[in-house]
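For reference, the structures are reproduced in the following blocks.
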Structure 1
Amino acid sequence: MKKIFYLFLMVSLLASCGGENKSTGESRKAKGGVYYGGVFRMNETEDFRNLFPLNVTEVVSQRISSQVYEGLVKLSQADLTVLPSLAEKWERNAEATKWTFTLRKGVKFNDDPCFSDGKGREVTIKDFVYCFEKLCTSSPENQQFGNTFKDKVVGANEYFQSTVDKKPLAGGISGLKVIDDQTLEINLVYPFAGFLNILSTPGCWIYPQEAFDKYGVEMRSKCVGTGAFQVKSVKEGEVVILERNPQYWGVDEFDNQLPYLDAVKFSFIKEKKSELLEFKRGNLDMVFQIPVESISDILGELDHAKEANAPFNLQVIPAMTVFYFGFQIQSNIFDKKDVRLAFNYAIDREKIVTYTLQGEGTPGIYGIVPPSFPEYDSKSLKGFYFDPDKARKHLAAAGYPEGKGFPKLTLQINSGGGGRNIQIAEVIQKMLKENLNIDIELNVLPQAEHLERVETGKTMFWRTGWVADYPDPETFLTLLYSKHIPKNLNDKTYLNAMRYKSEKFDSLFSAALQEVDMAKRMKLYLQADQVAIDDAAIMPIFYDENYRLIQTYIKSFPANAMEYRDLYRVYFETKVLTKN
């Protein structure tokens, strides 16, 4: 990767842009030099899985549903700091164990048939209590308890267990206290300075009880929230259209009501080259992640574009994302640490990034946490490097000298990813054969089926990736926390699907969660990360870089390391509206 792209920049890119999809018509100019109107068009190469807040477990669903739902707080798209949302302000005690939120008045849910008159009612403090109790309820439709309130909020574990026993506690969650109609207090089991980050995640978004009572599991596509946009239509695998919420509570600094856009359109073109072509034709307003085979051509045009009036822009930023292969550590193959170490030393990550990815990323030579956190010293970790001799010694120590007797093994990967999932898998398949004499078969599955098999422990070796839920190393290290392992190993868990268990890791990670001092907290996280590296808990391949192409008329849409998208302030700096 060229050094010029290591830090965030905006550069112009020369390419042909058709504009066949534009129609004449005046957009509505607002105070402050912004414009109302337009349909923001983006594409996803994977289908969404579930839009219900408690069942959002992958990025496509998150990118759609986050435009519709809100929680007490949210993140800034510009710098990922925590911003007020349905809470207009908050306070915490010195120990970070008591958090008090003042709720925003006048917020309404979207109009929906779930309400008796079809009109969205005002949000009340009871809605927060209801949604937080649903978050702490045992259900196949709830995958968010483990990484939100579990072990953190006073009474959350007890309430969850009472729902397992089918005798929900009448008093609810003891750590939730309604002070008055506008004030909610949340008490934590231990000091936790990062609690606001947790509250920004999908599991803590708010929806009305009327919607859940009417739609139940159908809320995977029927959304009723308070966000800047509301669902207009869903044709799964084809298109999702969100329209402007006309009664959204938000206003900008010029007292313009938000959002500025009329609508947001998600298409689902599965092939990255076709997606890029649609962007160049003017039929998409952004493309996230450039096809690997197109990177050199695109970057090669940059110098020429410097002196041209380029029709669209490129944004590049190091990502809070790790691309890794998972081991089912409870299996009779990967329960041997020497096997996991052999696999990690047998692959050449530098070669993968340089040649397969064309420089798009950083070799995964450290742990599970990407080196994109400025306060987290990843380079101090003793990670994995390419050493085929050491790899063969570890494999022999596991009882498989020169690969003899090693069981048949399948590497399961998901389709999508612009083709790079398969390309990387094929390269690693070859490296494991050359360096360990191990034969690996590839099994490519649709994303939903792939995740289902991974989360229920039905596959031993798989490709996956993790994008930060919030800007803290905890969101990566929690993937290895043994408290997320279900009692029945075949029960579903999207956290710690590896079923990795280490008392030393757990002790360090738990201590870090309770440490209020940031420097001390990062040090504990680093120590936990090193324990996981020494155990070869996963097989990190590379840490991503986010590439985005956006049309030149798109404004107020900054890139960030999480590819967190909040479209409530995005606008088109043009007098020409875009068709939907």
Structure 2
Amino acid sequence: MWNAGWISRLVLVPAGMLFVYCAGFALSAYMLFPLSVNYNFSRNLGISTLIILFSGGVLYYFARRKDYASGRFHPLSAGKPSPGDVILLLLPLTPVAQYTVINAGIVSTVGVVYVIAFFGLLSALFILVIPALLRGIADFRVLQAAGAAFTFSLTNMAILSQAHAWYAYGEATLQQVVFWGMLAVLLTLTHLRSRVILYAAVTGYFLAGFLLPLPEESSPEATTGSASEESDITSLLKEKSPEVTPNIYLLVYDAYAPGETMAAYGIDISQQFGFLNMQGFNLYPRAYTIHPETLSSMNSVLEVASIAGSSPKAVSGDNRVVRQFKSLGYTTYGVFPTDYMFRELKPGYDEFLPVYSTPPYYQLIKSVLMGEFRFDSSFSKIPDGEFSDAKKIMLQRAAAGRSFVYTHSTRPFHSQNSGKCLPDETALYAERVQSANREMREDILTIIDHDPGALIIVMSDHGPYLTKNCIGLSKGYSLEDVTRLDIQDRYGTLLAIRWPDEDYKPYDDITVIQDIFPAVFAWMYRDAEVLKVKVPPVTRWERNMVAGASVNNGVIVGGVNDGESLFTGVGVFNESP
């Protein structure tokens, strides 16, 4: 076996093709996606492959030099394709199938078909097509094993990223061990006399992928349920008429923490709160949400329900609040910088941004190719300058008629949610807060200039997740580890309301942000009975987010500060007089 032909067929050509795979994927990922785990994996693997190519080249040179080979390829067995080789596609498709199951509530059946088809064809290219085309100059079985190990590493990377809290980068050593270990196993199985063992092993792995528990989500997005009948505000108001019908603007700034929490981070927002006071806003520094993530939190606000699920259906415009405003003759607006709120749904707002929506199956394909599911790169985004101009036009247009407007900014945004804080996580958040402050000021001044009699609600949907592991505390933390700041950090919210008149005070009964629209409608109808539809102010998904601690009517239950108020009132941001 010591000859140039053997070295070329089994080492040089397969290693060369593996390098091409790595270089091609890394270049494509660099051009198409943000810096990602799979980009760095393919780059590092390419470097390792270069070492093998260099070593193989040296051996090949000396093999030729010493005339161990005749200079021609020896008639070595190159292997050949078999119909049963299609089973090998199940190896990289197993994690893909798991992802589709986890995201079943987001990706449609047609979308699942597209995802499986995409990765099936991609895997077939590396596992079946290229090895068959090159079997004249390389060992088919080695090329096949290399292709299978490479595609498996790419599709399985998101599972590793979730398990090890990787963000953009991963542990190169572990990634290399997974790839080379899988390659060694496949080389062993593919060179057995009977390939039945190989096919059985791959099939068994695929089946085990569905029999074993699926990996837990790294974020609290996996909420379920739908709006209950516990607080059907539309039924309550059906036979009544409002006394005042101002334009209403709901301005949401994602993960903007309340003042006391900002002070704990060391972030000074006194000027921003001073601006809100100067513009006539009433501040609610003790407000919090009963849900710790965007969809379930905003769904429950717009449905006025404790449980409204994590489907984008409600936030896309199909909710009780929007339907109520439409029944009063309001034109409704949904203004968003990304298509996160729409996905494949038809928006229920009369006017909306963006006017397009990237299919969820594309986002799933993108995330798998990146090797990680990241909040900051999952959905299509309108460029900042373009969105700012479009939003200003929308706000001005809304001011001209009876309107309800819901805008949801991606600033300041939460942590990257990998399960491990970045070294400068809080500093990055502080920078985004400054950007959010500028956007907030521009939005408010635009509305006041064109619609001075409007009711303006400025709020956030949940906290930024900056303490401990920068995500839920279900892993690695016990109830005794949870502090007041940890709970504020996940459930605390910004809330400020500019009421058009002083008549709001009898109806201003707000504990959680889910109380906003009962208070607004009670004021509009001058009917305190509407406040009865308020949801219980008890936090949910507390086991996932804060290791079992919770908040009930502003009081912490469990943890270091058990029995104490969620907010101490210490700080400079107190309620407006």
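Here, each number is a calculation from the coordinates, and none is a lab measurement. Because the structure is predicted, anything quoted here is derived from the model rather than measured. Cβ atoms are built from the backbone, for glycine too; each structure is taken alone.
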Identify which of structures 1, 2 gives the largest calculated value of mean count of other Cβ atoms within 10 Å over residues 90-97. 2
Using relative contact order in percent (Cα under 8 Å, 6 or more apart), single out the structure from 1, 2 with the greatest value. 1
Given a value of -7000 for helix-only ellipticity at 222 nm (-39500 (n - 2.57) for each DSSP H run of 4 or more, over all residues; to 500), calculated from one of 1, 2, which structure does it belong to? 1
Out of 1, 2, which has the highest value for FRET efficiency 1/(1 + (r/R0)^6) of positions 98 and 138 (r between Cβ atoms, R0 = 25 Å, to 0.05)? 1
When distance in nm of label points 7 Å out along Cα→Cβ at positions 274 and 498 is compared over structures 1, 2, which one is greatest? 1
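Supply the structure label, taken from 1, 2, corresponding to log10 I(q)/I(0) by the Debye sum over Cα atoms at q = 0.08, 0.11, 0.13 Å⁻¹ with the calculated value -0.62, -0.98, -1.25.
2
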Given a computed value of 2.9 for distance in nm of label points 7 Å out along Cα→Cβ at positions 162 and 538, which structure among 1, 2 does it belong to? 2
Please state which of the structures 1, 2 yields 4.0 when distance in nm of label points 7 Å out along Cα→Cβ at positions 370 and 530 is computed from it. 2
